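Student: Please go over the structures that come below.
Read-outs: derived from the displayed coordinates by stated rules, not from any lab. The shown structure was predicted, so the numbers you read here are calculated from the model rather than taken from an experiment. Cβ atoms are built from the backbone, for glycine too; each structure is taken alone.
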Structure 1
Amino acid sequence: MRGGAIGDFICTLPAMAALRERWPEAHIEVLGYPRVLELVHGRYYADAVRSIDAKPMAGFFIPNNILEPALMDYFGNFNVVISYLFDPDSIFANNVRRCGVKQVIEASPRPGELPAARHYCQPLEALAIYVEKPVPRIFLSDADRAGAAKFAGKCFVAIHPGSGSEKKNWPVEKFAAVAGKLETELLVVEGEADGRVVSRLVEAIAPRPVTVARGLSLIELAAVLEKCAVFAGNDSGITHLAAAVGIPVVAMFGPASTPVWEPTGERVSVVRFGDDDVTAAREAVERAMDGR
């Protein structure tokens, strides 16, 4: 069970991977929000998915409620349920136990001091599963990659100037300053709420042409990003998505971004907002492009 935003979900992938590695033949289902579930459905992690937005599910958050019989049968078929839902009073967990689940593991959705990916792996220790180096990974299919064919043939540097909060955004002018020094094709990623900031970035880069990736599903965007030479973005779910497809990532983190949410991976560089951040970001992008 995993709610939360895109980045939260992606940071939980190492925990899902550890379950699959321990029990490769097990039937694993993931319950979450439809937009992000496609990242795991039929792509190594999940044999099936289900939306937690379904109306009958709300009854599981009422103490000692009369539960939907079909959902009781559904949960009762599982040996283990791991819940990363916000459930401080264990109302949901206790109702799931009433369905006859043999083991319900309650996992906090809020990281403390540990990096998020490591925090989400800790509850698996109740199953004697220990993850040494939790790095999220997305497994794309040939069909996924075929869907990104229209972006093929160019060496893109991808830039995502938005995030879930303006406080996390590096100034557009600084992204433009980095982009202006790059002798490669530019791909600007536009999320659902990024129209304004993307327009500002395109204007700041003009008259240099850019390709804008908009209106893509997460799995379509993942397949496009996999083709890019490097990605630069803010503390956002899209930055975690880029890191999870394995390309070099330069993540801009400011005072509104906590270190526990830094994307993980050997090809990830984190640049802090500051007086010399444009130079630091440009050098990090150039090192990534040179394979250093």
Structure 2
Amino acid sequence: MSMLVVQGPVLPVDASARLATLTGAREVTHLTPTALRLNGVTTPEAVSDYCREHRLDATPMPAPRPLSGFRLLAMDMDSTLITIECIDELADFAGVKPQVAAITAAAMRGELDFPGALRARVALLAGLSEVALTRVYDERLRLSPGAESLLAAARSAGLKTLLVSGGFTYFTRRLKERLQLDFTLANELEIRGGVLTGQVLGDIVGADAKAARVADACADLGCGADRAIVIGDGANDLKMMRLAGLSVAFRAKPVVQQQAQAALNFSGLDGVLNLCAA
């Protein structure tokens, strides 16, 4: 027998009874108005059609750990903490969005080497005014649903927060200040004379660098990486997610959903809180 957390934007009125019948659960607990925990589940796979129909996330779990049992909340930026891929939006201003977006999608699926894919995309931005960075941040960047609630709960529980991104420092710096994040890591775009050169300064922040930063942050906090919650969406997040005590795929590519401990396709980022014990 196991435990199953079911959650989504809206729970059907019959969800508790219906899910108990489908799974053989001994006990159903209402965590929030939009989340249930089912204990003593014998057939967790039986809910897949029901959850797909009603846009619900179902996560089989062992006994959950309290949020305060973790020390670090680490997450990717693009399409995770925020709803956009910043490089794709910059490419829109440069008139090359279809080309860049296609490379982004392939890299996130794990079909392309991330460092090479990033350099190829940034090269297409050569000559773009740095004003475009400001416009993307001001006009297009939006936080994912539940982001602020998750971060507030993490801070209240004593966790440190890390934004680790294959994106760009222009955006991570602003998000760090805006959201009171503790640590960030991202790539630095080269800008000369007010325009992007099409180059990235220094080493690319890819899968290895992300994993190393999570490990280093945990070491600095005096804990193992098993006390980290790590959230991502692309193939370049998998290495850092494998280190985590709780790995969550958020609106993620199939390869990431298959390897994460939990996948949230419909719930907001605050759905992570329902995967932890009260």
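Student: Determine which structure produced the value 5.0 for distance in nm of label points 7 Å out along Cα→Cβ at positions 28 and 212, calculated from the coordinates; the candidates are 1, 2.
Tutor: Numbers: 1: 3.8; 2: 5.0.
The read-out comes from structure 2.
Student: Determine which structure produced the value 18 for relative contact order in percent (Cα under 8 Å, 6 or more apart), calculated from the coordinates; the candidates are 1, 2. Numbers along the way, then the final one.
Tutor: Details: 1: 18; 2: 22.
The correct label is 1.
Student: Computing distance in nm of label points 7 Å out along Cα→Cβ at positions 4 and 52 gives 0.9 for which of 1, 2? Walk me through the numbers before you get to the answer.
Tutor: On the way: 1: 0.9; 2: 1.5.
Source structure for this number: 1.
Student: Another one. Of the structures labelled 1, 2, which one yields 0.20 when FRET efficiency 1/(1 + (r/R0)^6) of positions 92 and 140 (r between Cβ atoms, R0 = 25 Å, to 0.05) is computed from its coordinates?
Tutor: Working: 1: 0.20; 2: 1.00.
Derived from the structure labelled 1.
Student: Next question. When you work out distance in nm of label points 7 Å out along Cα→Cβ at positions 60 and 252 for each of the structures 1, 2, which one comes out largest? Write out the running numbers ahead of the final one.
Tutor: On the way: 1: 4.0; 2: 1.7.
With respect to distance in nm of label points 7 Å out along Cα→Cβ at positions 60 and 252, the highest-scoring structure among 1, 2 is 1.
Student: Assign the value 1.05, calculated as Rg/Rh (Cα atoms, Kirkwood Rh), for residues 100-171 alone, to the correct structure from 1, 2. Write down the numbers at each step before the final one.
Tutor: Numbers: 1: 1.12; 2: 1.05.
Here the read-out was taken from 2.
Student: Out of 1, 2, which one gives 3.2 for distance in nm of label points 7 Å out along Cα→Cβ at positions 84 and 188 as computed from the coordinates?
Tutor: Numbers: 1: 3.2; 2: 2.4.
Structure 1 accounts for this read-out.
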